[in-house]
Each structure stands twice: as C-alpha cells, then as structure tokens.
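Below, each structure is written out as structure tokens.
Throughout, read-outs are computed from the coordinates displayed, never taken from laboratory work. Since the structure is predicted, the reported quantities are computational estimates derived from the model, not experimental observations. Cβ atoms are built from the backbone, for glycine too; each structure is taken alone.
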Structure I
Amino acid sequence: MTQDILTKYIELNTFLRINGIGRTGGKVKIIIRSGSVNVNGEAETRNKRKLRAGDVVEYLGKKYEVEEKLIR
C-alpha cells in the first residue's frame, strides 16, 4: 500500500518541539497562540497546523524548513 504525498505531514506543535522551541507541549502551545510563529511568511496560531515538506517555519527571526525525513 502506498501513501499519497499529500497525506504526509507533521503538526506545527510537534515540529517546534523537535526543533527545541519550548520544552513541553504546553509551552509550545503558548508560543504558537501568541502569534509569534510564521508559516510560509504568515502568522500562524493553530497548534495542529499541518506542515508538509518544504514549508518554512519562522520563530524569533530564525527559519526552519520542514524536511521530508520528519514527516510521517
């Protein structure tokens, strides 16, 4: 069985934790809800925002690109 590329994603909150932004899920949630996280150049306040390979997340001036290896 193959999985369509469009169904592969990682949630924003998980991505931020993996990248060391906020040590707990609660802290990450507060950071996201504060409006200080951008996804592809736009402010994002949804915890469970689905990120796909190639998306760019920005927090405090630092950019992180979503890589294929992080996606399930």
Structure II
Amino acid sequence: MNKWNPSQQQQLGSINRTFDFFVEELTELQDELDCPDEFIYDFLEVIRNRWSSDSCHSKARQHKIDYPNFY
C-alpha cells in the first residue's frame, strides 16, 4: 500500500491552518490547566491512537467509506 502524501497546496493550506489551530489550542489548554509538557504529549498520544489503523474508530470510519448506504 502506498503512503499518502499531501500536495504542496494542501500543506500550505488546510494542514498548516490545522497545525496552527492545534498548537494554539494546546497552548491555551496548558495555560489553563498549568500542566507540564508531558501531559500535553500524553494527551496527543491518546488522540493519535484514534487514527491507528487498529483502532475501532479507524475501522468504523473505513466501514462508513466502504458501505455509505448502510448509514
């Protein structure tokens, strides 16, 4: 299976915008909670795991793609 790579336009647009949004939101969360970087790092790991190909969330997303009329 080939690894997907975004286009330069996608990198400069949606991806960059989303990256900036995440960084701003996580900085605000850290300021609000007064928590260490390690908490934010672990928090991101929980979010990251939702997109693991083995996660039930990922399998459900793929099922919706494969069987859109089922939903």
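Miscellaneous remarks
- If you line up I, II by distance in nm of label points 7 Å out along Cα→Cβ at positions 12 and 44, the top spot, with the largest value, goes to II.
- Each of I, II could give helix-only ellipticity at 222 nm (-39500 (n - 2.57) for each DSSP H run of 4 or more, over all residues; to 500), but the derived value -19000 comes from II.
- Entry that produces 12.3 once Kirkwood radius over Cα pairs in Å is calculated, selected from I, II: I
- Structures I, II were compared on distance in nm of label points 7 Å out along Cα→Cβ at positions 28 and 52, and the highest value belongs to II.
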